[in-house]
Structure P
Amino acid sequence: MLKVTDLAVSYGAIEAIHGVSLEVYDGEIVSLIGANGAGKTTILRTISGLKKADKGEILFDGADLLKTEPSKIINRKLAHVPEGRHIFPQMTVEENLEMGAFTDGKDMAANMADVFERFSRLKERKKQLAGTLSGGEQQMLAVGRALMAKPKMILMDEPSMGLSPLLVKEIFSIIREVNKKGITILLVEQNAKMALSISNRAYVMETGKITMEGNAGELLKDDRVKKAYLGQ
């Protein structure tokens, strides 16, 4: 479904991504793990068109995303849940969800009903200002907003950041449920143990490069991964 080949991305004179290649197949959860500053967020931002690449190729369902404007990429059913959620705090929960449906407005009511069925707390708070929600509820809203576009695939950037351990478990349960509904997920996550535990495959990044890749369960047992990312 998604194929990234020999991707290079720079910030000024600093090359942040060096020759990264990765693949995500239909129906998978694939994780990108690594330390802060490894380049994980830059990869997601480049896939969704928010950052321009220096070279390489990004194909999504056979379409070349590097030649596609960000506003058109969402039309191809590729959604992005950014780091920090980026909800609209002065708008209601309902209005935030409506913003996610601008590419699929004709089915807005049905899509919103689906989101509210999945996130009952959002339904209870649909008239509440999004900025007054808890951190966990705001993350649910960010995921719900992405689901309003009826995506084939979601890029998720640090969904557990800043959440209590209990809420982290809930968010990862939600990610599993979203995937079971047929949505493919590329997940960037600092919580390597949780990410690997729900993923099919994973890539490990260090200083802008992929240094390891493979079955997520096998990487979870790998001594190098344990030492570097699992505190074992």
Structure Q
Amino acid sequence: MREQVRAAERYFGSFVDDYHEAFRGGGRGLLQGTINRLFRRKTFQRRTEIVKDLLARHGVAGKRVLDLGCGSGEVSIVAARLGARVTGLDIVEGMVQVARREAAAAGVADRTDFQVRDITRLSAETADVTLLVGVVEYYADLAALLGPVASATRELIIIADTRGPWWRRTLRRALARAKHFYLYYRDPQDLAGVLAPFGFVPADRIIGHSFTVMAFRAQASVTR
């Protein structure tokens, strides 16, 4: 797990500004700018809209939201605009700096707290809702990642992974090899199997053109 954390830090830390620009399809680097225009923009925009809809339907106003692997903060800001108090954690300091800047620009700095943290080392964190958007595919040990998340979450876990058709998965794996990290594509049932012992059951599954968004709701009988 430590090796995968470091690999994720190196990879995402290598294109912080370009990652943020993906939501607009821009980017200063030739490679990352091209990837943003052709692939990431549509994925990121649509995925964020789906997560926003799930948060709105659940009702997060006044609740605690934990955004693990928050990146440049777009989903955290969405949750804060819906009235949540959000803690966003990311291993990349540059991402956290961008997230803080964007939250201030959006007028939600008072409802967001971004920290440079290893998301695989949760300690005293608790939340009503926890988000893992574009995170789980970078870690081999799913139980070690999701077990602490489930223990820390009272109501809802939203997980979004990036996959898409075979050719897109092939391209992503090639990029991963070039950048010295691995990708782990999993069946939604694998996620459900890890979360079930903690009292979470599947509530929603939305399949996009290159991603899947899944929501898992805590059963009413489970007290956290």
> Where is relative contact order in percent (Cα under 8 Å, 6 or more apart) largest, in which of P, Q?
Replying inline: P
>> Quick check: 51, 38, 31 is what I get for Cα extents along the principal axes in Å, calculated from one of P, Q. Which structure matches?
In response: Q
> Which of the displayed structures (P, Q) returns the greatest value of mean count of other Cβ atoms within 10 Å over residues 62-69 on calculation?
Replying inline: Q
>> Quick check for you: by distance in nm of label points 7 Å out along Cα→Cβ at positions 110 and 142, which of P, Q is greatest?
In response: Q
> Quick one: helix-only ellipticity at 222 nm (-39500 (n - 2.57) for each DSSP H run of 4 or more, over all residues; to 500) came out at -13000 when computed from one of P, Q, so which one is it?
Replying inline: Q
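No lab work stands behind these numbers, since they all come straight from the coordinates. All values derive from a computational prediction rather than experimental measurement. Cβ atoms are built from the backbone, for glycine too; each structure is taken alone.
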